[in-house]
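Participant: Given below, in the form of structure tokens, are the structures.
Each reported figure results from applying straightforward, stated rules to the coordinates on display, with no laboratory input. Everything numeric in this text was worked out from a predicted model, so none of it was measured. Cβ atoms are built from the backbone, for glycine too; each structure is taken alone.
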Structure P
Amino acid sequence: MSVDNNEKEILKQYLDVSSNEMKKVISNIDYSKLAKAEKMILDAEKNKNRVHVTGIGKPSHISGYVASLLSSTGTPAYVLDGTEAVHGSSGQVVPGDVVIAISNSGETNELKATVTTLKRNGAKIISVSGNRESWLANEGDIFLFAGVDAEGDSLNKAPRTSVIAEMIVLQSLSIMLQNSKKLTLEQYAKWHPGGSIGKSIREEIQNVK
């Protein structure tokens with residue numbers, strides 16, 4: 001099935017918007033805030049506390065990816081269901097744990113209830129939002145801005161570029177944590193032995209030997 005010129009133009013507009021938005025996201029990254037978030041997590045780990053990641057809607061899917069990425073690169077992290085948290089799942093979070101809470105608007109009611117519960121129970125919150133003036137931004141112990149002006153389509157509603165922005169900011173945090181822990185290929189292979197990545201690591205280690 002061929003793509004007509006109108007569809008090509010629509011896609012080109014989306015890709016152009018995405019490219020421009022990501023350039024702005026990268027230029028807006030606050031390195032000092034990332035360093036504070038890194039320190040908060042490292043300090044929590046020293047005290048035998050844990051890291052959790054939560055969100056509602058599309059950010060809930062991002063939370064799964066981020067928890068997996070952190071875990072595979074030296075920072076064990078756990079997904080906290082943003083809705084189930086107020087129905088008992090917040091019991092997985094103990095005082096001193098760090099929770100990364102993700103919401104583009106920063107005003108999602110379900111996440112407000114979750115964060116309020118977690119703070120009451122002694123958790124520390126790293127807020128990730130595209131709204132600097134949001135409830136979530138103000139409630140977090142540390143705020144990481146991940147904002148965009150446009151999602152890239154004609155409706156400008158469905159999360160597209162905003163999701164990528166959240167990923168870039170939290171990937172940046174994962175890079176800093178990985179670097180601070182001096183992760184080696186051998187260590188990474190222990191946590192990621194399967195798939196093409198695991199195979200490539202084993203081959204690379206074998207070639208070095």
Structure Q
Amino acid sequence: MPTVGVILSGCGYLDGAEIQESVCTLLALDRAGVTTKVFAPNVEFEVVDHRTGNATGETRNALAEAARIARGDIEDVANANAKDLDALVMPGGFGAAKVLSNFLSKGADCTVNDDTARLLREMHSAKKPIAAICISPAVVARALGEHGPTLTIGNDADTAAALEQMGCKHKDCPTTEFVIDRENKIVSTPAYMLGPSVKDVNAGIEKTVSEVLAMIGS
């Protein structure tokens with residue numbers, strides 16, 4: 001039975017992992033009958049009130065918050081190794097651009113959390129498939145841009161341009177579909193970069209997960 005890693009970045013789309021994208025991902029993997037290992041970085045982040053969209057002045061721990069989605073079954077991404085995984089999936093949410101990286105503030109000049117970048121590079125070097133959802137292709141673009149991956153974040157021109165500055169090729173894509181880079185074994189889908197609803201987001205995620213699983217061992 002394959003083992004698939006999932007990297008979360010907190011809990012809540014404005015400052016962490018997008019909850020609906022995360023649940024759709026975990027459900028698709030469970031339906032496929034694979035073993036799932038959930039990870040998140042053990043770092044602090046600034047909290048946003050999801051009712052108002054304003055910062056609260058608080059800080060929380062991304063690993064502790066992501067444990068809410070994983071129902072406590074989660075590990076520090078520092079402990080993750082490609083040798084233990086057959087594929088890797090990253091849901092989106094602003095946490096991908098604030099916690100897994102600083103893409104939100106730095107754009108194409110961003111850096112990626114060290115352990116997340118390491119794991120992405122290990123997976124790519126081992127020719128193991130990676131899925132990137134919503135804004136998380138920005139993390140992949142920074143970590144693996146030297147390999148020229150083809151990715152999608154939907155159709156936002158400014159974000160697409162930033163990804164291309166980091167070395168990737170961007171391809172427009174609707175929410176219900178995905179973009180596949182067979183050479184680099186990377187699949188991406190826009191999800192809530194476009195919306196408009198959870199059923200559309202789920203359709204794209206289900207297809208993405210299916211494609212990633214089909215790549216295992218290929």
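Participant: Using FRET efficiency 1/(1 + (r/R0)^6) of positions 59 and 171 (r between Cβ atoms, R0 = 35 Å, to 0.05) as the calculated read-out, with 0.45 as its value, let me know the right label among P, Q.
Facilitator: Matching structure: Q.
Participant: P, Q: which one has Kirkwood radius over Cα pairs in Å, for residues 83-194 alone, as calculated, at 15.7?
Facilitator: P
Participant: Tell me which of P, Q gives -17500 when you compute helix-only ellipticity at 222 nm (-39500 (n - 2.57) for each DSSP H run of 4 or more, over all residues; to 500).
Facilitator: Derived from P, not from the others.
Participant: A value of 162 was derived for volume of the Cα convex hull per residue in Å³; which structure in P, Q was it taken from?
Facilitator: Answer by label: P.
Participant: While we're on this one: Ranked on distance in nm of label points 7 Å out along Cα→Cβ at positions 51 and 67, which label among P, Q comes first with the largest value?
Facilitator: For this comparison of distance in nm of label points 7 Å out along Cα→Cβ at positions 51 and 67, the top structure is Q.
Participant: Here is a follow-up. With mean count of other Cβ atoms within 10 Å over residues 75-82 computed per structure, which member of P, Q shows the largest figure?
Facilitator: P
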